[in-house]
Structure I
Amino acid sequence: MVPRTDEQNEQLRLERRAQLLEAAQRVFANKGFHAANVADVAAAAGVSQGTVYHYFDSKEDLLMAVYEAWETENLRQEIDAALHAVSSAAAKLHLVAQAAAQRITRSAALLGAQVEFWSHIPRHPAIRKGFKRMFAQMADDVAQIIQAGIDSGEFAQVDATVLARVLIAGFDGLVLQWLADKKSVDWQASIETLTTVVLRGLSEKDHNRR
């Protein structure tokens, strides 16, 4: 047998990690974070528990990886692709909101586990560090769009980072309301309303008229 190259080994490692993340997402969505365990993930992926621990230190580490892949890596790819289709900051911000709403809708089964996982932020330094990094990245992505609109004169002068974090908080608040009553939140309508209000408030023309 011809030994595998370093590139082949790395490709196999990435494929196995993706396989474990996909299995973990199914398990956490079906059982919730607290009820699920590493043995469940291993069984769903068709591997041993040792294989799971080879890639992830703990159940918390595994869900953090699932959450980051779902919330940031894949979403950022979708957003990056969408942003190339438009030029104005307002259109970019609208596309970001739409992409986020669509991802939440497609991944609704994972939202319960997500909120369970939030409760670990104050108690686990590693999880808190992970969320701090993730929220900072998301806020920076959105703030860059807002700041570009400010710099071009399209938007009124605001603190771009503060507004970005407020917008992210709006999504998370809707998640909590949706979990309490799924009929209470229409994701597309909510996002359309939110972006319409925010963009009107940011409009330089409207700002100057006040």
Structure II
Amino acid sequence: MPNINIDQIDWEKGGGIVPAVIQDVHNGHVLMLGYMNQAALSLTINSGKVTFFSRSKNRLWTKGETSGNWIDYVRGEIDCDADTILIQARPHGPVCHTGSISCFNDIPPDTTQFLSQLGLLIADRHAAMPAGSYTTSLFAGGKARIAQKVGEEGVELALARMTDDQTEIANETADLLFHMMVLLQDAGLTLGDVIKILEERHR
């Protein structure tokens, strides 16, 4: 995954600071815009807590130091001109001082983008096969075991619908979707391949 090389940033262009766009790693929602100097970015990476340089107070400040709404640093990228940073992070609570999820709007984010993160995790499990992982056990069982689980979860979802239990419907759908993604990974495909077919059909 991409990460930031501090030495590649053009610090001189902005007088020692650069804008930093903060994005929720799970759903892509843009949370806020802040500014960082080298010290702020270094502290962000080393501490795991997103830290900015306050132009009004002329000091470093870590987001959440007073509110408790920390933003955990996950990874970062530099734009094509090397003068803007994109930080992907995990927020703990509202990011805006107004109490909103985002400083730009409070529209609920598109949580379906989390599926991309889940797909990467499943692919990583397939490649590394770590011991003790449920996903590893599925891959170790082979395509017959994976196909069996997809069939079982599909039946359980259908039964949940017949009982009109919304909680069970949601839970069984999650189980089915996860096992379908494992099946796709085992077959050398991704959810993106399926989405492309749906998009083509929609046209």
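Rule-based calculations on the coordinates, nothing more; no lab input. Here the structure is a predicted model, which means the values were calculated and not measured. Cβ atoms are built from the backbone, for glycine too; each structure is taken alone.
Which of I, II yields 4.1 for distance in nm of label points 7 Å out along Cα→Cβ at positions 98 and 138, as computed? All intermediate terms of the calculation are to be shown ahead of the outcome.
Working: I: 2.0; II: 4.1.
Answer by label: II.
In this comparison of I, II, the computed figure -24500 for helix-only ellipticity at 222 nm (-39500 (n - 2.57) for each DSSP H run of 4 or more, over all residues; to 500) is attributed to I. Between structures I, II, the calculation of Cα Rg over 2.2 N^0.38 Å yields its largest number for II.
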